[in-house]
Structure 1
Amino acid sequence: MKTTYKQNLLTITLACAVAFTAFIAQADEVLPSWNDGSAKKTIVEFVSKVTTPGSPDFVPVPERIATFDNDGTLWCEQPMYFQLIFALDRVKALAPSHPEWKTKEPFASLLKGDVRGALAGGERAIGEIVMATHAGMTTAEFEKLVKDWLATAKHPIYQKPYTDCVYQPMLELLAYLRANGFKTFIVSGGGIEFMRPWTEQVYGIPPEQVVGSSIKTKYEMRDGQPVLVRLPEVNFIDDKAGKPVGINQHIGRRPIAAFGNSDGDQQMLEYAQGGSGARLLMLVHHDDQAREFEYGAKSHIGTFSQELMTEAKAKDWNVISMKEDWKQIFPSKK
């Protein structure tokens, strides 16, 4: 039976309708934990511009670099940085071998349960705690300590593993970018060897794509085996102005997208914006006390000052509102 012009037209129309419906469904599946709004729209439009061949903003795959802060951007950072909680737990575990800590600060206060008193010494006190708990062992031994701690330790408020205190919308963003040819990196003030043991499993970011602060290490032969020993000396601080330096040293390409949440990320976003072509710069704003925490200018952790907010507006950085832009904060229970 010969098909008529009307039948052909109907077939084409139906095919177009099916294709359009599939396109709409696919669009709805992009970043499903994000509310429809300026933040989600900005991300999707940016990705479309830089990945569409022929677009004036097209970026070749090797140059699609996206950098993410970790604490407060990819996972929770309250009531204190998780790595610091790890260090405090290590002090308790090591205390029997250090009787002098009973009278030596900041350890004496920690052992009495006075965390605030112990940290009153500021960066000096934190440095002492970190060096006492992070050095004097091989890199393999430290990796095992981190993995063992994460397997048992739980967030003091949410009572679930710290690796479950990650942000579902950001997990979706990481996956979305990678699906569009991006290579995603962590650029954090946290310890590089504290993050590397778990970032691939949690974020899909392999250890070689983690940039962070570090202490010095030394090559040795122990029992006939080559090892790297962690020394009680700072090697590099990957925070604030250190972040662009770390990006240059570890990545070698200027990112075209950068994501942070605090004053410590300002220089990373400035550095990313300094390149040519389309750029995506975003800051997570913790403004949801009901589902997570609300903090900013007055917080000593994850400080988001008014000066940073002013700069974000002046430079057209997109501020992500956890309260308004995210349908959910943490991954649903499996």
Structure 2
Amino acid sequence: MTNIFDKLWRAFALLLAAAAPAAGAGAPASFALVPEAKVDSSGIFLSQIVRPPPSATLPLLRLAPAPPLGQTTPLSRQQIIDLAKTTAPELDTTNWTGPSAVRVSRRTRELGQAEVTDMLRTALQRDYVGSRGELELRLTQPWTPVTVPDEPLALRVTDLPLAGVMPNEVAGFELWCGKERIGAWQEATAARVWHEAPVAHSQLQRGQLLREADIVLERRDVLGQHEACIRFPVTDEYLELNASVSVGSPVWARYAHPRPVLRRGHLVEAVFQEGDLMISLKVETLEDGALGQTVRVRNPKTRRELVGKVQNEDLVLITL
């Protein structure tokens, strides 16, 4: 790092030498202090408080930390010279002009309601809502504009109900500029979470196959929704409704169940297989069963009850 600064200051010295004749009548180039400077959180740099002649360019030289937000740091000419020479002892300070001191403060701006609402919405979407949907958020009370650094800000949520984002709640958050805490706030909010949900486009009847049902996707506020909807579009040709659904109502997952392919009281083929041994017999079904479900069956000759897994509408695989 020292070698880099040495090279910078050697280049700076050459610029000073080149600038001296242009100042006229053998006078050295003058460097003028500015009465006031605005800086960001990265610090106070020489180029921000000294105005060089047109033919010279100042290197990037950090003199001191930036003042805290809302405060002013006064630097006298001698303080500036001492700080500069700590890093660059070859610096010529014999022809500095301007005020005897420089007032240094932070660059600031006002943070308005639209911006802080968007920052809070972004944080809640990322950390609490995720893939559940698109969060819509508004502050229910007017926001008083706040003076903040004119730099990138970060918002951290610090206080939220255990249930997460709610339709109406008070959210606590902090604003940070790098490692500098700007302040903390508690704001009342109103929220919605929008997501596409399967909705009955016409009256749906119990026993109707979902694949054939009149269902459409609609953008709905799902924030107050406490149960899951069916997966849509429906690809399972055996899923049916176990309840009626009125027009405009969401189709909940609990409304869907596999349609039985076996009906109670029917005679079907039952197969038992172990290694190369296979036994087949006719059995009576004692309950309805969908594909893959386990059902009770009975040997009509021996009256013995068995258990089998439904393979299709005519076959069960006996399990012992």
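Readers should treat all values here as calculations from the given coordinates under stated rules, not as data from a laboratory. What you are looking at is a predicted structure, and each value in this text was computed from that prediction instead of being measured. Cβ atoms are built from the backbone, for glycine too; each structure is taken alone.
One of 1, 2 was used to calculate Rg and Dmax of the Cα atoms in Å, giving 23.4, 98; which?
The value was obtained from structure 1.
Computing FRET efficiency 1/(1 + (r/R0)^6) of positions 190 and 302 (r between Cβ atoms, R0 = 25 Å, to 0.05) gives 0.00 for which of 1, 2? Present the calculation step by step, with values, prior to reporting the outcome.
Details: 1: 1.00; 2: 0.00.
Comparing all candidates, it corresponds to 2.
Quick check on the output: 9 is relative contact order in percent (Cα under 8 Å, 6 or more apart), derived from one of 1, 2. Which one produced it?
2
Comparing distance in nm of label points 7 Å out along Cα→Cβ at positions 78 and 158 across 1, 2, which is largest?
2
Using the calculated result -4500 for helix-only ellipticity at 222 nm (-39500 (n - 2.57) for each DSSP H run of 4 or more, over all residues; to 500), pick out the matching structure from 1, 2.
Clearly, the read-out refers to 2.
When distance in nm of label points 7 Å out along Cα→Cβ at positions 134 and 198 is compared over structures 1, 2, which one is greatest?
Values: 1: 1.5; 2: 2.3.
Biggest value here belongs to 2.
Give the label, chosen from 1, 2, of the structure having the highest value of mean count of other Cβ atoms within 10 Å over residues 166-173. Before the final figure, lay out the partial values.
Details: 1: 20.5; 2: 15.2.
Comparing 1, 2 by mean count of other Cβ atoms within 10 Å over residues 166-173, the maximum is at 1.
For mean count of other Cβ atoms within 10 Å over residues 46-53, which structure out of 1, 2 has the highest calculated value?
2
A value of 1.00 was computed for FRET efficiency 1/(1 + (r/R0)^6) of positions 246 and 270 (r between Cβ atoms, R0 = 41 Å, to 0.05); which of 1, 2 is the source structure?
Answer by label: 1.
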